[in-house]
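J.: Presented below are the structures under discussion, each in the form of structure tokens.
No value in this document is a laboratory result; all are computed from the given coordinates. All figures in this text were calculated on a predicted structure; none of them were measured in a lab. Cβ atoms are built from the backbone, for glycine too; each structure is taken alone.
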Structure 1
Amino acid sequence: MRVLHVATEGIEAAHAILRRDTLQDNPRVEAVVREIVADVRARGDAALLELSRRFDAPDLTALEVPRADWEAAERQVAPELRAAVEQAAANIAAFHEKQRRTSWLDAQPERITGQLVRPLDRVGVYVPGGTAAYPSTVLMTAIPARVAGVPEILLCTPAQRDGTVAPLVLFAAKVAGVQHVFTVGGAQAVAALAFGTQTVPAVDKVVGPGNVYVNIAKRLLWGVVDIDMLAGPSEVCVVADAGANPAFAAMDLLTQAEHDPECAAYLITPSAEFARAVEAEIEARLATLPRRAILQEALAQHGAILVAESLEQALDLANVCAPEHLALMVRDPFAALGRIKNAGAILLGDHSPQTLGDYLAGPSHTLPTSGTARFASPLHVDTFVKKSSFIYYTPGALETVSSALTAFARAEGFETHAQAVEARLLPLTPIQGGDQAGFSGD
């Protein structure tokens, strides 16, 4: 990992390390994705089966997982895992219930304004799969949609080599309230959910993480369907003072770096001695971890230790980083929390590891990455609702604002806008050439 001392190398050098490139621009992959999207749009299920057989399961015969497989899957999941899934699901639901909003109105004399809050009709959850199983992603995406009131939740995930879906994923889908599971992965899953096929219904929104093919498909199809975010490689930033535990900091840095060689891990501390202790802990633990090669590459390419001049500067640098995960291992983490503006999930204190947020605490682990926490939020209940405003004015209320309305309209060059107001202030006259008199209000 690179070590930078802000006092000697400068604040701009620190900023350069912490600001990751957010552009997901890959012309070669985009060309492939465009072909896949066009094929799925044109041929529907036939294209999905062909692509799934090519990339995932050579003998796949059906796109939807039958309910009998769901029931069999539950019996295959060990009791302790079933209990863990159910505990996580309860925590996730309880956390997101507090985010629910209702429609509202503001009734004033002679006028009413307000907002309707309605859930989306149907959403699609994408869960990576194939050689891996991610039941936590099922829970963290589908349960907030269920809490929001979405009546139909679909799940797409790549099939395993034998054409099945991992039992733990199917069990999580059942617990989360998913209605249908389809063995479709990659860009073709996003296209199927966007356009609909003979088997996969079109949805209003696609959520969930994926590889570069999935992300580019989401970007290209936004507008045909809504999306949650374009999630990049995972990242963590640990802010620690001299009193923190070096082993805890080292493990939290390694926790996210083990996902992928493109993951980023940053330690920011005002203590050079603590920084050296964390370096030593990382080296010691690397020798024993099964994903050592991935960890070493991630830390070499995207890892850094920044020695700040003060804790206040360290917290300011964390805001520049705007990380997906931010761990505050400081003497008073709640005081430090007040200084944080940009972060996806914030873990406070020594005993709130990222593992807790990834699986069980309750907030969704679908988080903004690549510095997008500057303007984006974690997946939440509002991800799955839409809002419509409504307006009601009486004749008298309209008259009181008519001069302001016509002034605005004519200033912007819209004469018809102005006349639409003025026409309502006078009795209507018969339309020239028509047979019916206008309503005069009497």
Structure 2
Amino acid sequence: MPEVIDNVKVGEFIKSLLKKDGMTQEALAQRLMISKSAVSQNLNGKSSFDIQNLMAIARMFNISLDDLLNCHIQEDKDEYLSEYMRFASKGLEEVKKHEPKDLQIQEPDIYGKVFVDYLVEQDMIDIFTYLSDCDVIFVRDFYHRSKEIYIKIIIYMLRKEISGVIKYIKKFSELNNNFDLTLTYNGLEVWNLLNDIKNEIIIKEMINLHIDQEITFMGLKRKKAVKAITKDTWIQNIGTYRLDVILDIYIKEYASKEDLLPFTSSMLLYDYVAGVEKFLDYFYTDDIVKNAKSHYSFQSSILLVVKHGNLSLFKKFIDMGIFESLTSVIVYAIQANKKSFYEYVLKYNDIKLFNKIDYDKVGYAAIKQTDISILEIIKDSFDQKTLNYLLSEVNKGDTDLLYYLISLGAKFDFKYYNSNTMSNTNVIIEYLLEKEVK
């Protein structure tokens, strides 16, 4: 190792290695699990990689750390070739000469790699498949790269369509306590590879996959059989990555009607409206028993849709009868100033739907929002009692609303007398007198 490291020179050397290998700076950042800006700073000599990252870079390009820091590639590369690589290069027949269970391929070499790293990187699919079918242990559980290696294997098998990937998904899940790739940089790649109809069997296996999860209770560690992938994790990944194929399988194999609220909440969080639509079409095609609506959290779900602001999805909820209190939906939409939403319901041409609306409450919401346009839509539903009640609830001094309601026949009724009544009476009298003078 040189006594003084020239950061600029080392950075340029690493750039040349990246270019030669067809690797981007962003890909390097992902491999090292550091930011792209940090990689850029280091490659430009403004700062330096720490020793662990330098060792990792050396391993990536199969060179020694000294060669990396001296910006030199040994001409006799075979001198630095890993013993694992030497063994693999002899081919499958040489590997088959040894009993699979006796192969010592789980320990890391001087580059921190195990045998399977080279099989995957060099695409030695025949050797990999043979050893995988023989259930060879590729890496020790306690090795710090074990989870990374299993993800590497999973991605390779999915890309190459090699059977048996579920056992490595299980192994990773056991080491990780679940199959949650949220904090890994290759979660997107794994889920996108899985999101293919040819992987339907794998998805079903993953849905039914159980692992022994380690938990601590009363200071004691014990294991409990749990799903490797919870419903929350499925939904999160389906919504995040728009996994339409996996969504179809998940809905049929794992979801239930009771999941409407958490499912809708997650899909809207990731703006995956199509996911909610598929859920509705699968579970709610038949008439729903009235007393079951609260059990399925219809009201909370449709209010989430209003809040999200997707009109087409809202219309689907209404058309399918997925709500409990239509009045509450309208009032919520009025208060949220979602005009197209409440107008759609108020102008709906289904008589049965109109019979479910409490127009007193809707009128009251319109009064408090000082929105005459709403009252104009539903004015034919008001009787004298309702008109008088609404008049009493007009905000102090709101002349337009007072005049509008009086023009519909509303009267000040002592039954609904409140602190604003006398003031509003004087206001409307003054307004009418001025109007008559004009």
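J.: To which of 1, 2 does the computed value 2.1 (distance in nm of label points 7 Å out along Cα→Cβ at positions 20 and 380) belong?
T.: Checking each candidate, the match is 1.
J.: Where does the value -13500 come from, among 1, 2, when helix-only ellipticity at 222 nm (-39500 (n - 2.57) for each DSSP H run of 4 or more, over all residues; to 500) is the thing being computed?
T.: The read-out was computed on structure 1.
J.: So, one more: With relative contact order in percent (Cα under 8 Å, 6 or more apart) as the yardstick, tell me which of 1, 2 scores highest.
T.: Evaluating relative contact order in percent (Cα under 8 Å, 6 or more apart) on every structure, the highest lands on 1.
J.: Assign the value 24.8, calculated as Kirkwood radius over Cα pairs in Å, to the correct structure from 1, 2.
T.: That value comes from structure 1.
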